[in-house]
Structure P
Amino acid sequence: MTSKRPTSFDVAKLAGVSRTTVSFVLNNVHGVSISEPTRQRVLEAAKKLKYYPDATGRKLVSGKSSTLGLVLRQSPEQVFADALLPQVLLGIEQAATTQGFQVLLKPLEPDDNTGYMRLINENHVDGIILSGPRQDDTEIVRLYRDGFPVILMGQLPEGGIPFVDIDAVANASCAIEHLIDLGHACIAMITNASLVYTSAQQRRSGYLKALQRAGIEPNASYLREGNYTPVSGYEAMNELLKVKPTPTAVFVASDVVALGAILAIKRKGLRIPDDIAMVGFDNIPLAEYYDPPLTTLRLPAYGLGWAAGERLIRLINGEELDMESVLLESELITRQSSVGN
């Protein structure tokens, strides 16, 4: 036989208070006057009985669901290809757990203009973390300006929404400078996504700035767009291999996209880095096991998730953020895809 799960009635009986008082104390409801001795009796009773209020109870009392919504503006195929998502999700979940919150993951197709309101109305999330914002996403800007708690992982420069990110422009420039230092001048780029995504715009900007600083005229035919998936990298690299002169190096602004680009190069009978050097972006867990191991920029996925979750909870709780933006450090991880053995 299994023991009966304790209820708020059991806590109330042991503490000598009403069930309403138990709910107020355990859900930290603001604006209710409860003496400190009473609050301590409730907490001690709950601890002794190993009672924890469930999410439904919290919502009934506080009007909140204690749920953070993590929104990805991507298709299911793109979400499944996201090798960093588990680390991001773990960071958010651990930040949420420390404050009694849970996390709901919700992919929204890029052309879904009603998804945010459905998420809020049907799933009752208290705030939204938007990963990978798009330049044309006016709905998330409207939600934020209407007072709904929103944090971006990424940036919308014109929206004024608080964010956590890395300096993608500086990091992309670092990748190109690495290739220039190795003697390359014909350097192509495959973006991580369509240029409607601000992360793709920033990485492209870093690529162009580094070329210009080095006195290398950017070649428009050397620039192709990826779409978060290996197949997009394969197709983009095949296009680049038809360009004359053939690039001697390529910056692929996503390690997942780079996997397809590597296959395209090998199927043409070319060698990496002897014929074409490559630098990726993200440092996904598999990057060091690619053939050859991939030189790439480390994206602190867990840290981004944790910071986004922690800051969103502060907004939900009505706190002011000490700063609107948080930029985490990144670094270039040098491996054989650019420097050889």
Structure Q
Amino acid sequence: MSTEVTCRQSEPRAALKLLPIPVSRRACGIPLVLLAAGLCALPSVVSGYAMTLAVEVMIAGVFASGINLLTGYTGLVSLGQAMFLGLGGYGIAIGTALLGWPLWVSAPVTLVVVAASATVIGAICTRTRGVEFLLITLAFSQMFYGAAIKLRWTNGSDGMTGIPRPDLSLLGVSADSPATFYYYVLAVSVLALLLLWRIVNSPFGSILVGIRENERRMMSMGYAVANYKIGSFALAAIVCAVAGILQSQYTYFVGPDSMSWQMSGEGVLMVIIGGANVIFGPFAGAAIFVVVKQALSLITDEYNLFFGIFFMLVVAFFRGGVLGAINTLIGKLR
């Protein structure tokens, strides 16, 4: 038996699919088709506020998906992924607003720079594990946060404005329209989701799962574990940078707060709430996080206190996140 087959047997195939629920393709396809139809029809049936929440959920979902690849699939818990969220936003801002490059040049250059930076940072951080890894990623994030405040060409704590949205004039529409921008974010989110699905269902993804389950065994089988961890770190950073680009285009602004450890913490919370090592988990967690937080903020100024209580209840009663609890419930019913 080859090492690849052995690695694949170390993780149930259900965890590598779009959903954690082992159902038939037809039973899984129907809800996905209904979900896709609902998302496409959303701008025509809801108010502007609801559409704004949907955009925020999708951007947060992309960000949390990058964290999930690193935390859920590779087993590396990081509190520094917000630095790549900020680098994506600042990269697109510097390229377009400061250097005058078109968006179609600035975006790829930004992602290449983020990938290169993440490879170097990952080579340093992945030499540690556990709490040490968490703390060193936090330290790198705070370093970039401080640089964003101090550097003059990032406009310091005031941040950068004037970040353009994509030029869609060839399609006869403007990205400044809320509905058009919604569809733009939806398209990017779907592409990011498909890319991550392909990664985790590849031999590379199976090796990442093997590293999470038993790193020493993977090393004894001859895998270059360090290189795979760096690759996972870089891919997660690219996904987070894509979310940063979308966020800066959504608000026409990027500031140092996008690199704060609190932002990284919120991403980790989304992964835990929705369900780790599940492709749809981060998006489910992002939807719950954004909607519940917005609802509580309308009720009380102390919404953070009540949201903390809500999060503790989710962790206590929903093992494996919301999607994990659904999977468990369906298993019991069967």
Structure R
Amino acid sequence: MTILVTGGAGYIGSHTCIELLNQGHKVVVVDNLVNSHSESLQRVEELTGKNIPFYAVDLSNEAEITKVFSEHSIEAVIHFAGLKAVGESVEQPIRYYDNNIKSTLVLCKLMQSFSVKHLVFSSSATVYGLAESNPIPETAPLSATNPYGRTKLFIEYILNDWITTFDGASVALLRYFNPVGAHASGRIGEDPQGIPNNLMPYITQVAAVRREKLSIFGNDYDTVDGTGVRDYIHVVDLAMGHVKALDALIHLTGSHVYNLGTGNGTSVLELVQAFQQATGQPIPYEISARRPGDVATCFADSSKAERELNWKAVRGIVEMCRDSWKWQKENPNGYK
């Protein structure tokens, strides 16, 4: 099939492009490069030996995206495009609502116009808000604690409403937990702009002496060592989840939601220790105050994805750490 991947030059998008191409699909990418790099797609082409038509345009630009649909016989879409920094969304909520929701509306409109009936949406565990119990199933109550999370939640509602008006169409809402790691080749990985928002790239930058030390926010939670517990999933496992979801959608109609995680919780200190043991690199850290809105524990019940998609995360914490460090070592300044 020919798959349109929005935001395909980004961290998760680029890894998913590799897995799609390796499975024999054709890929077309749209990405405005606001928080990604076209170099990632050049490296995907090198790794796979396949060509990727790339459009450096904003998904909310209906005229330009119409051209993309007109020039390719697109059969399905994987939708990653969107602004994604929680802190920034609190500071710029209107920008987040305008960008993330408007672009999705344009995409839905054009998919229906061109009779493209299968959509995999990059959602997030943030739609569970401050979950009260773990592991979290897909049936848990939905809420959000910040504008970024609310855009994901609102888009889920939009897609659920849209799909009822589109005969024969299907949507997969993939709620993933904490992606980490990089491609085993070390050629593509997470390349945050400025100060990393996520834990693993911050750890790798400390290991590379780009940053002095890691700040751990809170050590008085009711967890194994007092630090927050999260479900870290290797980005390649996550990418394969999208491929599996796409395979399933071809035979389905309606809306289907899946958690993508390992089902295991790892504390911040456990991740730091695993990284040090896997790489031999010391990670100096300090304990800081808790951040507002952070929960003690959050990890997935991914049994539905295993049951219905025949998907399961297979890469462990050690492999996540090793691959993250290989990417950092071989690309000390990211794609620049």
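Each reported figure results from applying straightforward, stated rules to the coordinates on display, with no laboratory input. Here the structure is a predicted model, which is why all the values come from computation and not from measurement. Cβ atoms are built from the backbone, for glycine too; each structure is taken alone.
Please state which of the structures P, Q, R yields 19.9, 61 when Rg and Dmax of the Cα atoms in Å is computed from it.
Q
Any idea which of P, Q, R comes out highest on mean count of other Cβ atoms within 10 Å over residues 175-182?
When mean count of other Cβ atoms within 10 Å over residues 175-182 is computed for each of P, Q, R, structure R gives the biggest number.
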